[in-house]
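Where a number appears in this text, it was derived from the coordinates with a stated rule and is not lab data. Just so you know, these numbers come straight off a predicted model, no measurement behind them. Cβ atoms are built from the backbone, for glycine too; each structure is taken alone.
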Structure P
Amino acid sequence: MTAPPGHLDLAARWLGGGVVAASDESFGFKENLLVTADAAFEPGHYDHRGEIVDGWETRRRREGDHDWVIVRLGAAGRITAVDVDTSFFTGNFPISCRLEALAADGYPGVAELTAADAPWSELVAGAPLRGDAHNLIDIEDPRRFTHVRLSAYPDGGIARLRVFGTVIADPRRWDGVTVELSGAAAGGQVRWSSDEFYSSAHRLIRPDRPATMGEGWETARRRHGGHDAVVIELAASARLVRAEIDTTHFKYNASAAFELWGASEGAESITSTTLPSTLAWRPLLPRTPLQPDTRHEFDLAADDVAVVRLDAFPDGGLARLRLLGHPTATGRAEAEQRWRAARPERILPAVPARRVEAPS
């Protein structure tokens with residue numbers, strides 16, 4: 001199941017999500033929950049634990065209440081839905097689940113997250129689950145969270161967990177450094193693209209490096225003129241200083257050239273299907289040739305940019321688009337307002353730094 005338009009899987013591994021801890025993983029490893037690929041299962045294969053499953057599966061409970069798993073989100077944000085995927089679990093899935101979330105500063109460990117006074121907030125209480133199904137649960141909570149805890153009642157197997165939502169960046173992390181403001185991890189969004197025949201344009205703004213051609217954006221072959229394009233809303237209006245156009249792994253089908261355009265406003269008028277003609281585009285980079293399977297870097301000097309359009313000539317594939325710069329004072333203030341408005345009342349504080357003495 002893919003994320004709704006404008007939303008990300010905040011727990012995705014490519015975004016930096018990770019499984020922190022679980023009460024039990026006797027039959028299926030907890031890390032399977034965040035595997036990017038859909039679950040797959042071939043019956044009749046066994047190891048020393050039992051039948052090999054593609055998911056997180058706990059032992060049969062003979063005492064106690066339930067099992068649980070804690071996931072660190074790759075990017076903090078507002079959670080709008082979760083998919084508790086029980087694919088291939090038919091006689092061994094939990095009958096219900098509970099979802100809690102927590103906001104933390106810093107990098108808490110298992111001890112801090114499982115402490116009796118940890119500030120967990122309940123988002124979903126006792127939702128029934130179906131076996132071998134995508135159990136999509138909507139969530140209405142405006143707060144920003146960094147971790148989730150999924151409880152499975154009483155035990156059993158869950159194949160995948162997707163935590164859909166929108167990134168709300170902490171703008172304090174932007175101060176004094178150059179920021180990839182187009183990136184999904186900062187809150188950048190792909191708002192429109194001309195074609196996604198082979199793969200989604202949303203892959204352009206992932207923070208990782210592509211491992212294959214399939215992890216980039218590839219369009220159909222154009223037969224009747226024109227060119228392809230993609231529009232990205234930055235995490236904050238900014239002064240852009242550098243652009244990276246990456247064609248890695250596109251050896252025979254990379255775009256031949258590109259142009260870069262910017263606008264100071266108008267992102268709110270863009271939909272996933274419509275690109276208004278009223279945006280006041282101005283050139284950031286002229287038409288420039290691209291080499292296949294190459295990471296290109298270009299210097300920019302573009303002030304007050306909130307939306308960027310990349311025109312790809314005539315079609316083809318791009319692996320990544322990165323736009324680096326510094327938020328404007330207005331962009332920084334708006335980002336902080338969003339962050340403060342979404343901050344829960346109770347936050348798990350950062351673990352104080354301590355000096356570690358080198359061995360003598």
Structure Q
Amino acid sequence: MKVPYENLRRANERFFPEFRQSFEEILNSGWFILGQQNQNFENEFAQFHEMPFCLGVASGLDALTLSLKACDFPPGSEIIVPSNTYIATILAILNSGLHPVMVEPDVRTYNIDPNLISKAMTSKTVGLMIVHLYGKACEMDEILQICQEHRLKLFEDCAQSHNAIYKGKKVGTFGDFGCFSFYPTKNLGALGDAGAILCKSQEHYEKLKALRNYGSFVKYYNEYVGTNSRLDEIQAGFLRIKLKKLNELTEYKRRLANLYIEGLDKNKFVLPAITESQDVFHIFNIRSTDRNKLKEFLMSKGIGTEIHYPVPPHQQKAMKGVFSGNYPISEEIHRTTLSLPISFGHTEDDIKYVIDCLKEF
């Protein structure tokens with residue numbers, strides 16, 4: 001039996017007829033950038049989150065970067081960020097002329113440990129960029145209290161957590177900015193690169209509209225040093241189709257995750273922690289001290305896996321000179337983590353086969 005880690009064709013097959021119809025409509029419209037599809041998606045994504053403003057952008061990285069730039073922080077200001085995130089979170093801070101200060105995660109949840117945030121703050125700290133990693137919401141009560149007490153801007157990296165909920169509220173709606181990636185493997189994935197920003201402030205919304213479009217409100221007149229980061233009409237049209245099914249798709253992934261949780265021996269593998277977060281399981285990761293042997297064993301059984309991520313940010317060659325100090329919890333997570341198949345393209349039988357092979361190991 002073959003169980004690939006991801007099969008994007010199979011995951012999207014159910015949408016093919018609607019995708020083709022949407023593409024024909026866009027093709028016939030003759031309008032491909034910042035048109036009606038983009039506007040409709042922005043409105044629908046904002047409504048889905050009960051937020052006033054949404055802007056489509058070209059990628060999740062751009063969503064993070066433009067949100068930081070919209071705040072006009074002094075160069076060199078510090079942004080606190082978790083130490084075990086994907087590199088994009090760090091790149092957004094550096095590309096905005098700011099300095100990332102890393103805080104270790106809670107080893108149970110893999111998300112930033114709220115108890116360590118205040119210890120990392122200095123007089124230069126202006127914001128906190130949290131990451132709802134793997135589809136699990138951060139512990140928002142403590143984080144919001146810290147931001148309020150210290151007047152920090154809060155940026156939510158929701159690239160892996162579309163539709164995750166903390167105490168009845170969707171991620172992306174707690175902070176000043178909610179930043180999303182629609183990379184094809186995401187729970188709400190486009191058929192190419194795409195992203196979006198949720199925000200609460202009219203001032204931020206207006207500035208972001210200009211920043212994503214060369215810093216311009218009016219064509220050929222530029223107010224800011226902007227960039228080209230626009231969600232194209234084709235991807236917006238595809239995302240509108242999938243957004244209507246996001247609740248259904250979320251429940252499907254939770255069902256597959258429950259098979260793992262109920263079927264795997266918690267004494268043999270570290271499984272995702274059960275917390276107040278209503279997880280969406282973009283990634284279902286387990287941890288094992290025999291991670292590399294386990295990965296090879298599953299491969300021999302026809303099962304694809306991934307490592308999210310093999311190298312923590314502070315050990316990346318590109319980050320040389322950016323960070324100092326040790327991050328042992330992050331390093332332990334990166335050394336032992338393994339992501340199992342869990343996508344819309346997988347069946348319950350696929351997952352049961354993976355569980356049987358894990359038991360055999």
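If we compute Rg/Rh (Cα atoms, Kirkwood Rh), for residues 188-307 alone for structures P, Q, which one ends up with the highest value? Don't jump to the answer; show the numbers that get you there.
Numbers: P: 0.94; Q: 1.14.
Largest value of Rg/Rh (Cα atoms, Kirkwood Rh), for residues 188-307 alone: Q.
Comparing relative contact order in percent (Cα under 8 Å, 6 or more apart) across P, Q, which structure shows the greatest value? Let's see the in-between values first.
Working: P: 19; Q: 23.
Result for relative contact order in percent (Cα under 8 Å, 6 or more apart) over P, Q: largest is Q.
With helix-only ellipticity at 222 nm (-39500 (n - 2.57) for each DSSP H run of 4 or more, over all residues; to 500) coming out at -11500, pick the structure among P, Q it was computed from. Intermediate results must be reported in sequence, preceding the final value.
Values: P: -1500; Q: -11500.
Value -11500 for helix-only ellipticity at 222 nm (-39500 (n - 2.57) for each DSSP H run of 4 or more, over all residues; to 500) corresponds to Q out of P, Q.
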Next on the checklist: Tell me which structure, out of P, Q, gives 0.10 once FRET efficiency 1/(1 + (r/R0)^6) of positions 220 and 276 (r between Cβ atoms, R0 = 35 Å, to 0.05) is calculated.
Outcome noted: Q
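Once distance in nm of label points 7 Å out along Cα→Cβ at positions 44 and 100 is calculated for all of P, Q, which comes out largest?
On the way: P: 4.4; Q: 3.3.
For this comparison of distance in nm of label points 7 Å out along Cα→Cβ at positions 44 and 100, the top structure is P.
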Checklist entry - One of P, Q was used to calculate FRET efficiency 1/(1 + (r/R0)^6) of positions 92 and 324 (r between Cβ atoms, R0 = 25 Å, to 0.05), giving 0.75; which? => result Q
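For the read-out mean count of other Cβ atoms within 10 Å over residues 68-75, a value of 22.6 was computed from one structure; give its label from P, Q. Before the final figure, lay out the partial values.
Details: P: 22.6; Q: 16.4.
Only structure P yields this read-out.
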Checklist entry - When Rg/Rh (Cα atoms, Kirkwood Rh) is calculated for each of the structures P, Q, which structure yields the highest value? => result P
